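Student: Below: a set of structures, written as structure tokens.
Derivation of every value follows stated rules applied to the coordinates shown; laboratory data play no part. This one's a predicted model, so the numbers in the text were calculated from it and none came from an experiment. Cβ atoms are built from the backbone, for glycine too; each structure is taken alone.
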Structure P
Amino acid sequence: MVSFARKIETFQKSGIRIHGISIDSPEQNRAMIEKLLLPFDLLSDPEGEVAIKPFGFWDGAGRISKPALVLTDRDGIVRYIYEGRDFADRPKDAEILQAIQRG
């Protein structure tokens, strides 16, 4: 998330809006936004019903969500999915920008 915050202007110039989704409560998300100074919203999906379960982003034990990135176009069509293997596995900024440019 911090990486996205550093590149926010680049993403915005490409017409991209960023929203984080987590299983944390709205209060926890607000605290994270304040702590990390994130320039985008973090949405709460505490049971994983909206985004995590439908995409299969639970870890093997089904206890936590894996890091993931889903890019959709303006019509809501999924154009790119990155699913991390574990908490530290995140997509590279260059890979995300390439996916954005491909549309």
Structure Q
Amino acid sequence: MKIPQEKLSQLCQHWHIHKLSLFGSVLRDDFTADSDIDLLVEFEVGFTPSFFKLHQIQEELSQLFDGRTIDLVTIKSLNHRIRERVLATAEVCYVAKR
């Protein structure tokens, strides 16, 4: 999947996203036209978005990813049974420059 890097960078900077990574079916052969996109997000230290802001971020990311449903998760919210596998296979698509 082609990601518009400049627009993604702008979105991440606006929403104080430190790191954004793809994981799940988007990286595998079982990714289909109906698949959602799983994204692992790490926000900048000191920034905790409200539920409403998380929804806004998901909507804006969906627009960048051809209208696909976005499943946005943090490391803390990952189920402990899959956390290590997700972290080992995730592909970084944005990281903030310091």
Structure R
Amino acid sequence: MLNTVKISSFELINADCLEFIRSLPENSVDLIVTDLPYFKVKPEGWDNQWKGDDDYLKWLEQCLAQFCRVLKPAGSLYLFCGHRLASDIEIMMRERFSVLNHII
């Protein structure tokens, strides 16, 4: 489901990231703010759809590849993640992006 809110020249989009982001052209996004599924934090729910850590991280790698593709050279990415896989995610982020800061 795609939910869009337009405010002046800005557009906020709430959608499945992989489904939507593939439709965007390269270097077209100024800012990505994403709150990833934390995976294995809650015993039940949508966050647990992956078979294990490797499957989750493979899914995340697809997301990061698309983020890198659509983000403008001077764009910014804010990525929220759970503590359990934060180190793995940090390494993956550094392979594609310049990590400038952490917000804890």
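Student: Between structures P, Q, R, where is mean count of other Cβ atoms within 10 Å over residues 8-15 highest?
Tutor: Q
Student: Another one. Quick one: Rg and Dmax of the Cα atoms in Å came out at 12.9, 37 when computed from one of P, Q, R, so which one is it?
Tutor: Derived from the structure labelled Q.
Student: Work out which structure the value 40 belongs to, where relative contact order in percent (Cα under 8 Å, 6 or more apart) was derived from one of P, Q, R.
Tutor: On the way: P: 20; Q: 40; R: 31.
Only one of P, Q, R returns 40 for relative contact order in percent (Cα under 8 Å, 6 or more apart), namely Q.
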